[in-house]
1. Quick check for you: by distance in nm of label points 7 Å out along Cα→Cβ at positions 207 and 271, which of P, Q is greatest?
2. Given a value of -10500 for helix-only ellipticity at 222 nm (-39500 (n - 2.57) for each DSSP H run of 4 or more, over all residues; to 500), point me to the structure among P, Q it was derived from.
3. Upon calculation of FRET efficiency 1/(1 + (r/R0)^6) of positions 55 and 175 (r between Cβ atoms, R0 = 30 Å, to 0.05) from the atomic coordinates, which of the structures P, Q produces 0.20?
4. Determine which structure produced the value 3, 15, 24, 23, 17, 10, 5, 2, 0, 0 for P(r) over Cα pairs in 10 Å bins from 0, in percent, calculated from the coordinates; the candidates are P, Q.
5. On distance in nm of label points 7 Å out along Cα→Cβ at positions 127 and 431, which of the structures labelled P, Q is highest?
6. P, Q: which one has P(r) over Cα pairs in 5 Å bins from 0, in percent, for residues 287-446 alone, as calculated, at 1, 7, 13, 14, 11, 10, 11, 10, 9, 8, 4, 2, 0, 0?
7. For relative contact order in percent (Cα under 8 Å, 6 or more apart), the calculated result is 24, so let me know which of P, Q that is.
8. Check the numbers for FRET efficiency 1/(1 + (r/R0)^6) of positions 263 and 279 (r between Cβ atoms, R0 = 30 Å, to 0.05) across P, Q and tell me which is largest.
Structure P
Amino acid sequence: MVRHNLTAIRYRNFDIFLGAYPNDEPTVAVAEQLSETFANVHVAVCPNPGPTSKADCLNSIYRAMQRFEQQQGVQFSTVVLHDAEDLIHAEALSLINCKRASYDMVQVPVLPLPTPFFELTHGVYCDEFAEFQNIDMHARQFSGSFVPSNGVGTGFAREILDRLANERGHVFDAESLTEDYEIGVYIHDKGYRQLFAPITRGESGFVATREYFPRTANTAIRQRTRWVTGIALQCWERRGWAGSLRTRYWFWRDRKGLVTSPLSLLTNVLFLAGLIDFASSTVQHRPWAFAVDNPRLTVLCGFTLALQCLRLGLRMLCVGRIFGPAFALGVPLRSFLANLINCFASLRATWRFFLAKRDKQKLVWQKTEHAYPAHSTLVEHGRDFDEILVDQSFISQEHLTLAKHQMPANANLGQYLFERGLISDEDLCRALSLFTGAPMGRFDPQSIKKGVRRSLPAHLARRLEIVPVDLRAGRLIVAGRQVLSPEQLATIGKFISLPVDFHLITQQNFAELQELL
């Protein structure tokens, strides 16, 4: 994810700080490897063993950033939050930097990645985020109320974070289950200007942070339980209904789900019961049990039906804009599942909050397990190889254009540039690593054990142009000059039962390893 985002982002003056827990040694090792490879990637190891909470991890990253500034004599003007599974849009940082001239907090839209029609749970997130990001967030800003941070894609003025740290000793409240919502309220209360950037199309799709959300009902309920607990209950307990009339209105909008979500499930049950009885009464030629004679009730039912159709129609328009008209047709069907998930999340949040208060215990952060995008998705949201070469200053645009004009039709661009001396061996390896997301490294031929060398048949290693170099945590590490395709990795799996990890190496290092074999 880090390698992909480094190549995807069309912005140069930024640094990435990676938060990791000391008891998560594999993540720390990978983060440190990235830090050694890329000068603008830094590791912030939390002092507390994990898992703690996102806010606790963010506070550790903030302190690591301060130490970096002191050591390097620099000062960051804007801090942007992201989760590890986020696909950062190529133009997002440029957008934040541009809008920061007028606003102290800039929120880039957040949208789920598209999934198949029948992945209903993830489809619920697609529906709700499409409507929320197209309508609700703009309505908040238009009304002059607070704009909550979405937790990702949020750019803060450094002044805000420093003020929070000075006032309460930490930037993010480690006991808050929704620190992003809470900090949005704080920023508005202190008079800072907030902006929710409208959803616009860039050169590579909508300018928005994209990610996968929970794809099963259980994980969705777990995540939304934390959201409801933090936004509706914790914030209510801490802030009450303080603020202007506009702020109190949005507090009500955010908290009314404690009652309306269970009621929505009840109305769905009554709706289905009415449909079943209507069909039964038609077949049996008897009066419908839900029929009413009072004309006022008839008008009221018609009015509420019209409101529901309007609401679903607006949501379908928002979903159609982002995910297409075919996907939007499933909005009415998915609304029943949405009501079910939100009902159980509200009931569970209320029960957990009650137990915590009764037993005088702190609410425990419950992390949601997120899915990371597949390689095909990363490639779809990535940049072209030649664009990476120029953007990373491996070669000038003029030399690249000339080389592409002179290059034979079926030649490999990277190999051609290297053979012509237009790019170094190390830079070619680095560019391929950025383009594909595969880690790069260097392996000492003398350190490779005999058992590892013989772990794959020689004919297979020659055909795929790879070298087995190490065994780590039950996984075979193979190295090569070109990234293996999924089909080639599947071929290796026929010869060895261990999982296989691939590392890119330079042409010289590959020649050294081949000579050893």
Structure Q
Amino acid sequence: MNKPADMPEDEEGATVAGRIEGGIDAIVIGDGVDGLAAATYLGKAGLHTILVGAGKEPGGRIAVREIAPGVEGVDGEHLVGLLDPEVIAELDLYRHGLEYAARRLDTTYFFDAYDALRFDGDLSQAANIALDDDEERDALEAFMAELLELSAFLRPAFRPAVYASGDTQKMLGKTLAGASSETASLIRRYLIASAGDVLSARFADGPLKTLLYSEVAFRSASAPNESLSFMPFLRRLSGEAAGLQGAVAYPAGGAIAVVTALRRAAQGAKVDVRASAPVKSILIEGDRVAGVMLEDGGQLRAPIVVAATDASSAFLKMIGPANIDIELQRVLTTQRPEIATARLHFVLKGVAQDETTRANMKRRLFYAPPVEDVTAAFLDARAGRVPEKLIVEAVFPGALDDKLLLDRRQLMSVMAHPVPFDATPDDARREAIKNAALASIEMFATGLSERVETVDLRLPGDEAAAVGANAGAYAAKPDILRQWAIAAATAASGGINGFYFCGPEAQIGSGMSCSAARSAARAALRAYRKGHV
């Protein structure tokens, strides 16, 4: 049979589409940070590893994009606080170019009813804050010291190391078994507690309680007055940036610099990175994985496949419901995201002229609405309405990193929360979110709207469309117990021998981590060395 005239050929004249390629030890699907990290672990161990991604460049949802003429912005994270330090060390990311333009960012909190509070450092540096009431400062210092110690103890439970048992209850039981009676009691209390109850027991109404209320609610799907809403804050504090627990940092070059360092590490590990190679299906033979089929009809054969995509794409689309158990199908199909975080870039006309303004632009800027407005915002977002007031975190990349300075303009990168989750928001919804975010920013930057040249908005649907994923994977994370349950169910990989999962659902907490990639790769290597795959 003659092949079609438009069918491409490789150098030897064989048909590229439809070609079967063997001699591969491992295939990683998805070239975001987790895919790059997982592939690098496998390559460093000597496995012939191929990383396939649907995009033109590695990075996944973290990508550089022109958001206005002559202005580039980075999609995805703008700050780092959860990047696994063991991944950094084991993959030697500092040697591959990772560095920070700003470590332990200072934060200025803005309010409706109170004067701004400036932290030289972050919340963990409570002793450095100047307050009129020394008792308030001492209370915050004692509170943060307790939380940092507790979150450090819980760090193993926040890592998706569930491949051995897949049992969340056993994992929690093991963690509690190693705790003192006082620590175990605190963990049990905070596990189910509402943030509102925890904070009301420690602080009177005022700016400290208001800022903590917003910090706890930021990027969470749980309102602070709901049970199970405090534990995600401990997850955030269990992370570290540049070796500093509980801190956030700005990578030199922005978050894309993390992708660049991981890409260099993958190249050093001799990983074969193939862009523009979307996967159609994961090949299953019997109860074990056999490789992948690409969209162009080609096959890559390997005894190990790691999926760093969203769970719906990996299990329901690439593997198919017939090959996974009913319980996992139920977990994947009953998720109903309601809350999302909006990511925005504001291109501003003009540059700051006075030194005070320039100095403040080197900080993390955080707007904390009144407690009652935060509660109302979650009610509105769940009902599909855009709240009037949003929690806002903003940074000026050009102020933190001279290499990102613009000429006669400024770029402000913003996260605004909570907004309604909508997989396909229409123009009216998008405009409403932009206006709400800008109104909240005006609370600490009066008159800023007059300087706005361009507003670039990214919602979960935009991020998902860019990488061919399910938008629900990029919604706000549910309560911590559901996160543990979903991570355990997906990381167990449907019981398919040789298949491992490290997509967004396998991660506990919001932000860039790579912990799931590390766990998946280590599990694959253990099985490979024992001859189980």
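Please treat every number below as a calculation from the coordinates, not as lab data. Note that the structure is a prediction, hence the values are computed from the model and not measured. Cβ atoms are built from the backbone, for glycine too; each structure is taken alone.
1. On the way: P: 3.7; Q: 4.5.
Evaluating distance in nm of label points 7 Å out along Cα→Cβ at positions 207 and 271 on every structure, the highest lands on Q.
2. Numbers: P: -16500; Q: -10500.
The structure behind it is Q.
3. Working: P: 1.00; Q: 0.20.
Clearly, the read-out refers to Q.
4. Values: P: 3, 15, 24, 23, 17, 10, 5, 2, 0, 0; Q: 4, 18, 29, 27, 15, 6, 1, 0, 0.
Comparing all candidates, it corresponds to P.
5. Working: P: 4.7; Q: 5.3.
Going through P, Q one by one, distance in nm of label points 7 Å out along Cα→Cβ at positions 127 and 431 is largest in Q.
6. Numbers: P: 1, 6, 8, 9, 9, 8, 7, 8, 8, 8, 7, 6, 4, 3, 3, 2, 1, 0, 0; Q: 1, 7, 13, 14, 11, 10, 11, 10, 9, 8, 4, 2, 0, 0.
Value 1, 7, 13, 14, 11, 10, 11, 10, 9, 8, 4, 2, 0, 0 for P(r) over Cα pairs in 5 Å bins from 0, in percent, for residues 287-446 alone corresponds to Q out of P, Q.
7. Numbers: P: 15; Q: 24.
Of the structures listed, the value fits Q.
8. Details: P: 0.75; Q: 0.95.
Of structures P, Q, the maximum of FRET efficiency 1/(1 + (r/R0)^6) of positions 263 and 279 (r between Cβ atoms, R0 = 30 Å, to 0.05) occurs in Q.
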